[in-house]
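The structures come next, written out as structure tokens.
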Structure P
Amino acid sequence: MISSVLPPTLSHINWSESLHQLAQKFGSRPFASNGAEDSLSYAELNAYAHAVAKALIQKGVQSAEPVASLLDNQLASIWVTYGIKLNGAAEVPLNFNSTKDEVLWCADVAKFKWIITYEKKAAELSALGFHVLSIESLVALIQQSNPLEDFGQEILPSVSSSDWGRILFTSGTTGKPKGVVYTHQRRWIAEQMLKASMPFIPQKGSKLLLMTPFVHGASLMTFAWADFGAEVVLLNGVDLPKITPLLESEQLQYIFAPPTVLGKLIQGHEGRSFRGVKCIFTGTQPLSKGLYDKALQMFGPVVRVTYGKSECINPITVLSPEQTHEFYQTTPLPAGACVGWPQAGVEMKIVAQDDVENEQEEEELVAESSGGFKALQGEIYLRAPQMSVFLINPEGRIEHEEGGWHSTGDLGYFDHKGRLMLTGRIADVIKTGGYRVNPDEIELLLVGSTAWDYVCITSLPSEYWGEVIIAVVEGPKEGYSEEMQQRLKALSKYKQPRITVSFKALPRNPQGKISRKKVRELVLSQYQFMDGPYPKLEPI
């Protein structure tokens with residue numbers, strides 16, 4: 001177990017004063033842009049955010065009261081999230097592509113009545129019983145006066161650090177999404193820890209490219225980036241017409257790109273080299289050796305890996321660019337995905353699984369690292385000062401484990417250097433022919449190779465095998481190339497996929513992760529599974 005000293009607690013936080021000081025310090029300096037004509041200065045951010053906070057106060061919204069936002073990656077999403085925070089409300093950021101039923105479920109969990117969104121969404125949400133505050137009405141309110149003089153000058157009261165400050169939602173891969181509750185104190189600590197763990201101090205003119213939904217990682221990076229007077233470029237996805245000119249002119253020094261996003265970025269610039277990028281922040285899912293090598297060729301040794309959860313904001317563990325490069329030069333690579341060392345204040349432990357059925361499975365739970373070092377594999381437990389206080393569902397609170405530990409559902413081990421190695425998810429473990437298989441292990445061998453850019457390893461229920469491992473490829477390429485066969489030889493035969501099928505695109509969740517559950521549903525919607533000793537799929 002690895003542990004560190006916790007930081008001191010706070011009784012109150014004045015978000016309003018902090019933002020006002022940033023506006024005084026950096027004024028008209030660019031805070032954010034959309035990569036084109038629209039931009040937002042620090043002074044404008046302060047003015048717009050205070051306008052949101054005051055509008056909520058006028059509507060009677062109290063501190064800790066949940067307020068939802070339903071916005072895509074526009075500049076408005078930035079000043080809205082700051083405005084809700086200034087008010088002291090509990091921000092509930094919803095994915096912009098949420099369906100009506102998904103919004104209603106989130107409301108049933110978080111109990112919010114107010115939603116800030118675009119006018120085009122107002123009628124539909126009002127019909128569902130919500131109070132709607134539109135972006136357009138807020139902009140009109142601001143434009144009635146001189147916002148840079150009239151808004152943001154009055155410092156709003158401090159908020160209680162113990163009040164609810166943010167409610168995120170789990171991905172819902174193992175059931176309906178649950179709400180993840182953070183207090184204002186946990187939110188503040190997370191921002192300080194994220195800044196403290198950066199491998200550099202952002203400078204004036206430093207630009208960070210954000211392409212993932214603002215409801216999760218992109219917003220966290222924005223909060224940390226802001227305090228240094230640097231600039232974020234916020235885009236709706238991998239928008240190559242906007243990104244390529246910025247890369248060519250070396251205007252982008254930093255990029256936040258989970259592996260799926262990084263893969264699209266590399267695929268869109270195949271064969272090119274951009275050496276102006278100083279750091280690529282990645283995480284949320286394992287980074288394969290193949291994808292790392294492609295990033296190395298295009299950008300150099302600048303990839304930084306972190307481990308984060310909806311239930312515990314980054315940073316949990318960190319692997320610096322130098323450490324990342326060192327790891328991926330190891331031959332052979334050890335089992336799992338290396339995500340680095342726990343950060344200050346983070347405690348972690350490995351808890352052995354209690355459902356081992358035979359000696360073969362027990363052997364699989366011991367990982368062998370460099371020099372014959374053996375480590376226990378099991379579920380990763382953690383607790384940290386920036387972690388959520390508890391989870392919620394429609395019935396109420398779901399407490400963490402005894403002692404404040406969070407059971408992550410992730411499998412892993414600590415290697416001989418004390419680095420955390422992720423080996424899969426408990427919910428994804430496949431039982432086939434009496435063996436236990438982690439699909440992440442197979443994907444790490446295949447994803448990012450010259451043959452396949454994206455592949456999902458999942459399973460189909462089988463009376464003969466228990467479960468049958470299948471490889472579902474994104475794109476037109478199907479079947480094993482010679483390189484694929486060589487890669488798969490590193491795996492035991494029972495771990496090798498028995499069926500390979502391809503689709504034009506694979507379903508993903510709001511964070512860009514490929515959803516194994518939905519991939520399985522996609523396969524069964526278009527193919528009939530023929531069970532037996534030699535299973536196969538037949539088109540419906």
Structure Q
Amino acid sequence: MNRDVSLKNLSRTDQWDIIIIGGGASGLGAAVDAAKRGYKTLLLEKNDFAKGTSSRSTKLVHGGVRYLQNGDISLVIEALKERGTLKRNAPQLVKDMSFVIPFYDWWNSPFYGLGLKVYDMMAGKMGLGPSTIIDQKETVELINNVQQEGLRGGVIYHDGQFDDSRMAITLALTASKLSATLINYIEVKGLIKENDFITGVEALDRESGEKFTIKTKVVINATGVFSDQIVKMDQPEVRPMIRPSQGVHLVLENEFLDGPHAIMIPHTSDGRVLFAVPWHKYVVVGTTDTPIDHSDEEPKALEEEVEFILNNASRYMTKKPKREDVKSVFAGLRPLAAQQGGDSSQTKEVSRHHKVNVSTSGLISVLGGKWTTYRKMGEDMINTAAVVGGLKEQKCKTKKLLLHGYDENTDIDDPLHVYGSDRHKIISYGKPEDNDSLSNKFYISKNLILWAVEHEMAIHIEDVLARRVRCLFLDAKETQRIAPKVAEIMAITLQKDDKWVEHELKKFNIIAQNYIL
């Protein structure tokens with residue numbers, strides 16, 4: 001992936017088959033699908049790939065035990081199938097995670113025991129392991145820090161875990177390898193119409209200021225929580241189609257979980273579930289579900305959300321986390337499809353199913369959805385795009401498509417495992433000492449920074465520290481400490497001066513403050 005090459009492809013292509021607006025999970029999934037079918041595909045992202053919701057998830061590839069509890073069976077079945085497909089196609093990125101649900105009331109045991117057996121049955125051959133009811137002693141052995149007062153036992157079940165933004169970059173690399181053209185930091189400013197039908201887009205390169213008029217047979221709006229902004233370019237008077245919901249996560253040292261198993265807390269004070277999941281030798285705890293009226297590119301955790309997570313986590317952990325224990329806090333916005341009528345304030349009840357909407361002028365918008373089902377969302381979008389754009393009919397070919405870096409023998413304990421088969425190229429990139437970590441809190445090396453800039457289209461410090469490597473999401477203060485060194489390495493590679501370094505660091509430190517309590 002090279003931005004200069006992509007810009008040249010953009011300039012010399014007269015007409016595209018498909019333009020995809022949005023470089024998150026759904027947009028990148030659609031780009032992979034379209035390119036694999038042989039369509040001339042262009043993806044434009046206003047910021048960086050996975051800048052928004054797609055880098056701010058709970059890091060789970062799951063069917064959704066909560067959706068099963070809500071009776072959303074079709075979503076659970078679809079998500080479990082896609083979970084298995086994702087693990088098969090990208091084993092370097094998806095791993096099995098065992099979850100322990102502690103219960104304190106006698107009636108929870110048969111409910112979760114039976115319910116999770118149904119969960120296993122739905123997964124079929126793609127199941128990750130059978131669920132098991134365990135007694136109090138076994139529960140304590142598995143979760144050393146669990147609150148023992150009133151504990152009656154627990155249930156173990158299995159789901160998948162991944163690194164969301166690394167998955168997004170893997171999809172971008174896969175699409176690029178399949179001849180799709182992807183460019184970050186290009187904003188779509190308007191839609192072009194002929195005879196009331198969309199035939200192209202007006203776009204702006206936010207790095208150079210260059211403007212583009214781009215022709216295409218069909219446009220897909222995959223901008224998540226910002227979908228309504230694109231829809232209004234097409235139909236200014238249309239009612240909002242997205243109901244954003246904010247989810248907040250806190251990141252703690254792994255001593256608060258003290259074991260390889262994740263915890264699912266079945267009943268929080270607002271009736272949701274709460275997860276505490278080991279991730280990159282830290283623990284991610286979340287999430288919340290707060291209705292939000294305005295979609296922000298850099299959403300901020302509300303005080304009540306932070307307190308909610310700390311209070312509910314404390315009820316299940318002997319070592320109770322406090323504000324000063326939080327290494328990073330991040331907020332993401334879910335692009336839930338708006339309900340027409342009903343109580344829109346209760347976003348936890350809104351289905352996570354996706355919808356593909358087509359306007360009278362041919363704009364295709366994908367609404368809702370979840371990371372786990374990104375491939376199916378892409379398939380549905382491209383099926384629709386082929387009809388709307390009058391493209392040559394081609395069947396979806398992504399079910400068994402091995403993603404970039406495929407490596408079934410990856411070592412999950414290796415910090416480079418998310419790069420799969422690229423790992424050896426990264427290690428041998430420079431001098432042996434260039435693989436030494438710049439921090440003892442997490443792994444980030446000079447070679448990783450160079451790889452991100454030269455092969456993964458990272459052009460700003462935030463791109464590297466937040467999404468190519470996950471430092472900002474693990475320990476925000478430590479990330480601020482190493483940022484000057486990262487900027488120095490990037491500046492040499494990108495041939496930038498001291499003024500660029502100063503500007504980048506100032507900009508990055510403002511963003512980093514959002515991750516610090």
Structure R
Amino acid sequence: MTDNTDPLLVADRLVKNFPGVRALDGASLTLEAGSVHALLGENGAGKSTLIKIITGLYRPDGGSLTVAGGEVVLRSAGDAVRAGIAVVHQERNLIHEFSVAENITLRRTPSQRGLVDRKAMHANAQRCLDLLGLDLDLDAPVKGLSVAQTQLVEIAKALSTESRVLLLDEPTSALTLAEADRLFEIVGRLRDQGKAILLVSHKLEEVFAICDTVTVLRDGTSVLEAAPLAEHSTDEVISLMVGRSHAAQRFAPRPVPADGAPALEIDRVSTASGHRDISLQVRRGEIVGLYGLVGAGRTELAKALLGLDRVVSGEIRVNGDTVHVKDVRQALNTYRIGYVPENRKEEGLFLDQSLTMNIAVTVWERIRRALGYVPRRRERDLAVDYTQRLGIRSSGPDQLAGNLSGGNQQKVSLAKWLAAETEILIIDEPTVGIDIRTKGAFHQLIWQLAADGLAILLITSDLPEMVTLADRIMVMRDFQIAGAVANDHEYERVSRAVIGLIHGREPAGPVVE
């Protein structure tokens with residue numbers, strides 16, 4: 001690390017609120033010149049929010065940002081670029097039809113008399129490639145590059161703005177081990193050039209191999225800040241990420257049948273999205289959790305079960321019978337499978353329609369009379385019934401779904417599947433954007449649905465929520481099952497086992513099946 005009196009970037013006690021959620025609660029981060037700094041934390045710890053504040057996409061509600069000793073207010077991504085801050089996101093942001101040089105200089109394309117100065121563009125692009133020690137054809141279209149090459153072009157693009165602070169968000173998620181090693185050689189070169197580099201990665205082996213210092217976020221707060229990484233073991237870092245203060249919400253025990261055919265069985269399934277050899281079972285009265293980082297393939301697996309993605313090998317069985325689901329309608333009407341999606345506003349609800357219409361839409365075929373007439377009285381009675389059952393707070397069955405609170409919208413999204421008498425229910429991120437009190441009520445509701453005999457496949461990025469609800473936790477990583485954890489609802493032990501599987505470490509202890 002180089003000596004420098006002022007850190008290149010300091011985020012001091014940042015606060016960020018969203019409706020019903022405090023995403024950051026005094027989070028701090030310090031990046032020194034000539035260092036690689038790790039930012040770690042569980043899903044929902046606040047890492048993405050912190051990065052979006054540093055890159056000008058969000059404005060903080062409290063705290064301050066300092067760049068090279070001077071306080072800054074970043075109102076846009078352009079402000080961040082002008083302050084010398086660049087980010088390489090997990091998702092590629094290159095234009096495939098453009099050349100390597102065009103993509104690298106996209107943010108600052110040199111021009112002369114209103115025309116692109118291609119000579120200056122090539123010179124600038126070559127300078128950035130030279131900084132990385134790369135030899136690429138500047139005129140080659142990006143669409144012909146490998147995944148690793150496009151990642152390096154993304155970094156060169158960030159350097160083209162003469163950035164001093166470089167944020168790398170899960171940079172090796174799509175790279176092979178050899179490609180990742182090459183990338184980290186380049187990261188080391190950039191450190192030696194005096195850059196401050198922030199690395200966000202769920203691969204702790206990479207973090208310990210390349211990073212100098214570390215900040216750990218938990219529940220929006222820095223529980224370890226700018227600490228030398230060499231002074232902490234992997235187990236210590238995981239303990240800081242998990243925390244020891246959480247006590248899982250407790251419910252009355254419910255019997256989980258151990259015999260009989262599973263309601264849902266996935267047997268060695270591979271999909272067009274890239275899942276490989278996925279196997280799991282969900283029995284009636286059981287909640288099976290799917291946990292993993294963003295991009296692990298959980299939602300994509302759910303959609304394959306609904307016929308929204310192609311199953312290329314393996315079998316899906318419902319109540320012991322092999323099925324071939326073509327679409328959501330067949331999943332519901334033939335196999336009694338329901339799906340509460342993560343994005344309730346775009347996929348789960350008709351926001352410009354009434355509460356009644358949203359709840360009854362899944363049962364129209366069942367209550368339809370001759371000539372396709374749907375009795376409005378039946379629809380309304382159904383809506384009133386489930387509004388009362390789920391405690392949906394509204395002005396009445398005619399209220400527009402878009403005017404309900406987030407928690408009540410989620411209850412409506414759930415109610416329509418319960419009205420359809422589903423037997424297998426897939427619930428994706430059930431409490432995102434919901435306040436703490438409503439979240440607890442929703443947990444109680446999911447628990448009771450399982451007690452009533454539904455087979456529930458639960459997808460959530462909220463680890464306390466997963467430990468609270470699931471009977472078994474299937475951990476996904478890179479579109480595969482990394483392992484299974486039997487959940488005794490002892491938060492610290494179970495969460496350590498889950499995080500160990502995510503980070504590619506085989507955890508010890510009786511909780512792993």
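Observations
- For P(r) over Cα pairs in 20 Å bins from 0, in percent computed as 21, 55, 23, 1, the structure of P, Q, R it came from: P
- Per FRET efficiency 1/(1 + (r/R0)^6) of positions 165 and 501 (r between Cβ atoms, R0 = 30 Å, to 0.05), the highest-valued of structures P, Q, R: Q
- With respect to percent of Cα pairs over 32 Å apart, for residues 53-316 alone, the largest value across structures P, Q, R is given by R.
- When distance in nm of label points 7 Å out along Cα→Cβ at positions 125 and 237 is computed for each of P, Q, R, the largest belongs to: Q
- Relative contact order in percent (Cα under 8 Å, 6 or more apart) from the coordinates reads 12; which among P, Q, R: P
- Identity of the structure behind 32, 14, 12 (criterion: semi-axes √(5λ) of the Cα gyration tensor in Å, for residues 229-332 alone, calculated), options P, Q, R: Q
Readers should treat all values here as calculations from the given coordinates under stated rules, not as data from a laboratory. Keep in mind that this is a model prediction, so the values were computed, not measured. Cβ atoms are built from the backbone, for glycine too; each structure is taken alone.
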